[in-house]
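See the structures that follow.
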Structure I
Amino acid sequence: MTVRVGIIGTGLIGTDHGQKLARQIAGATVAGVTDVNRARAEEVAAELGAAVFDSAEALIASPDVDAVLIASVGPTHAEYALACIAAGKHVLCEKPLATTTADALRVVEAEVAHGRRLVAVGFMRRLDAGYGQVKAAIDAGDVGEVLMVHNVHRNPTVPESYTSFMTMTDSVIHEVDTIRWLTGEEITSIQVLPPKRTPRAYPHLQDPQFVAFTTESGILATVDFFANAQYGYDVRCEVVGSEGTASLVNPTLSTTVLAGMDTTEIPPDWRVRFGAAYHAELQAWVDGVARGEAVGPSAWDGYAATLVTERGVEAVRTPGQPVAVAGIEKPPLYR
């Protein structure tokens with residue numbers, strides 16, 4: 001079976017996904033695209049050999065589209081995911097599932113009412129080989145009981161439109177998901193500690209930020225986030241257990257030994273660092289759709305991440321103060 005995918009949003013991530021689906025992912029083809037920028041949609045459609053739809057609603061309803069990839073702006077995600085559930089079509093929604101907890105909960109409730117999973121959320125780090133090895137070490141009991149999780153997330157730069165709150169909603173949301181996934185526990189509190197600001201930050205941006213999470217059993221998880229680190233895209237993770245540790249480091253792109261120095265190249269951006277993870281995510285999702293299964297982080301995972309980051313925005317507003325995180329009980333569909 002060839003899965004005919006419709007793509008909503010032909011910006012950077014939507015185009016990147018479309019190119020992979022059209023050229024690299026087995027069992028998939030791009031049937032159509034749509035974007036509020038019609039000219040951009042037509043340009044991408046011509047490149048991928050796809051049709052152009054006048055609206056997301058038309059794309060979702062089309063009998064020529066088997067499954068939908070949502071890569072539009074965040075505030076549109078929940079409505080499009082709801083439309084996919086109503087149409088009975090599998091959907092891979094880029095993070096976030098929704099920009100508010102209330103909207104994320106609407107998606108969860110709609111899927112529960114539908115009776116089976118259709119939604120997968122694009123937390124691609126779960127498909128990264130390094131994160132997978134850390135997870136395997138935890139699940140095998142190699143490190144004993146997990147006590148702490150330390151995370152580093154540094155970007156070379158961010159645009160002027162990036163705000164202190166986007167630290168949570170656009171960046172640390174990835175660590176929120178990986179903390180939940182690695183520990184198997186929900187996050188119960190969040191605290192933001194603002195270090196000295198870098199002179200590279202725009203006046204409206206607190207950068208860097210240090211975030212501390214607590215989980216249900218008392219695991220402490222931290223995130224050192226730096227939006228304007230300058231030197232490259234740097235993502236690392238260390239899990240500290242009662243019997244040992246498991247660490248994720250940046251993959252080595254190249255190493256040069258010259259004049260008494262050993263230098264290692266750091267990935268320049270997220271596309272280089274997580275390109276293989278995005279490929280694995282798309283292949284797993286397409287394979288699942290072909291079998292009639294939703295593969296990947298669930299709508300519940302999307303809801304939980306939005307809930308935590310929404311409380312995280314509150315924590316940014318009240319630096320140093322712990323903010324409690326409390327959500328609904330997980331429905332049986334996701335257990």
Structure II
Amino acid sequence: MPDEKIIGFFYNPNIHPYNEYKLRLLDVKRDCGKQNIELIEGEYDLEGWLESVRGFECEKERGKRCEICFEARLEVTAKKAKELGEKRITTTLFMSPKKSFEQLSAAAEKISRQKEVEVLCFDFRKKGGTQEQFALTKEKRLYRQNYCGCMYALLDQRKAQNRLCSELLSPVGKEILPACIEERLQIYEKIAKYEKSGVDFALEKEKFQNHRLLWGRVLDESGAVCPSWFLGAHDGDFEAAVKSVGEGYGFAESVLFVELWRFNQISNHAYKSVKELIFNPPAHEEQENIHIKFSKPFIAVIESVKKTTYKIEVKSTFYEDVREVLAIL
């Protein structure tokens with residue numbers, strides 16, 4: 001068997017969001033390229049997968065939803081194998097410590113009978129296999145996913161961990177935030193590039209205090225919403241009369257109100273409206289540098305600052321997180 005030709009088939013319509021799918025595919029391509037393994041990408045049919053598990057969204061991991069998922073993916077893999085003239089298939093799911101070997105084996109046996117292909121079932125986790133897998137992942141600098149890919153299992157997992165499900169959040173302005181999937185995708189794209197060009201690099205993980213602004217708004221004295229964009233970290237809501245602290249500035253408690261023209265002047269931008277700023281903000285790193293220039297913990301950018309009472313309502317979350325750090329040596 002080790003002398004047999006191996007063909008990789010990446011068929012994972014269950015993976016969500018799409019950038020997570022792209023990240024995992026990228027890393028599989030990297031690894032297959034190193035081992036001269038041909039890789040075929042299957043269809044990313046998320047809608048079809050969601051329809052197949054409809055009614056089982058609340059099932060726990062290793063429940064009926066997983067069974068349906070295994071059978072569906074093995075069935076498509078078996079069809080692809082027959083197209084290619086191959087008689088045997090297997091799945092990397094047998095390596096996952098979160099999956100039931102018995103459930104996977106039952107799904108494999110069912111598909112084997114239906115599609116007349118042999119499905120090889122190996123429990124790679126036995127005799128220290130899981131520990132060896134983790135060690136190899138670190139040594140080869142492979143992406144180590146922290147959920148199976150399914151959004152329902154992810155929500156359950158984050159709820160049990162009492163953690164924000166940040167994987168399913170995207171900022172309105174599409175910034176790439178610390179420890180988000182898009183940041184990891186950029187990192188592993190660089191890794192693939194560095195490996196091809198022979199650049200020596202280090203990949204480490206670091207713990208840090210992360211933050212997400214979930215929503216926020218500014219209300220004027222009449223209760224009307226003022227278009228606003230926030231910079232910095234703040235939690236809660238309050239009302240306070242704004243005092244002028246200079247042309248284009250107002251201050252209330254721990255919030256600095258900044259008129260858009262003044263923000264443009266300080267940040268060297270030319271936004272025509274706060275709405276434009278909301279939907280096309282500066283990159284996250286640039287935001288941090290702009291924040292330092294203002295020297296205030298929380299900043300609300302609005303069209304014009306009046307000497308009135310504003311109410312700010314903000315919902316943020318702060319949490320311990322881990323991010324990858326890439327450095328060229």
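Here, each number is a calculation from the coordinates, and none is a lab measurement. Bear in mind that the values here come from a model prediction, so they are computed numbers and not experimental data. Cβ atoms are built from the backbone, for glycine too; each structure is taken alone.
Of structures I, II, which gives -0.55, -0.85, -1.47 when log10 I(q)/I(0) by the Debye sum over Cα atoms at q = 0.17, 0.21, 0.31 Å⁻¹, for residues 211-258 alone is computed from the coordinates? Before the final figure, lay out each step's value.
On the way: I: -0.74, -0.95, -1.22; II: -0.55, -0.85, -1.47.
The value was obtained from structure II.
Once mean count of other Cβ atoms within 10 Å over residues 163-170 is calculated for all of I, II, which comes out largest?
Values: I: 20.4; II: 15.5.
Structure I gives the largest value of mean count of other Cβ atoms within 10 Å over residues 163-170 among I, II.
Suppose mean count of other Cβ atoms within 10 Å over residues 43-50 works out to 17.6; of I, II, which structure was it derived from?
Working: I: 17.6; II: 14.4.
Label of the source structure: I.
Out of I, II, which has the highest value for mean count of other Cβ atoms within 10 Å over residues 91-98? List each step's numbers first, then the result.
Numbers: I: 26.8; II: 15.4.
By mean count of other Cβ atoms within 10 Å over residues 91-98, the leading structure of I, II is I.
Of structures I, II, which gives 40, 15, 13 when semi-axes √(5λ) of the Cα gyration tensor in Å, for residues 171-266 alone is computed from the coordinates? Intermediate values should be presented prior to the final figure.
Working: I: 28, 22, 10; II: 40, 15, 13.
Only one of I, II returns 40, 15, 13 for semi-axes √(5λ) of the Cα gyration tensor in Å, for residues 171-266 alone, namely II.
Comparing Cα Rg over 2.2 N^0.38 Å across structures I, II, which is largest?
Numbers: I: 1.00; II: 1.26.
The maximum falls on structure II.
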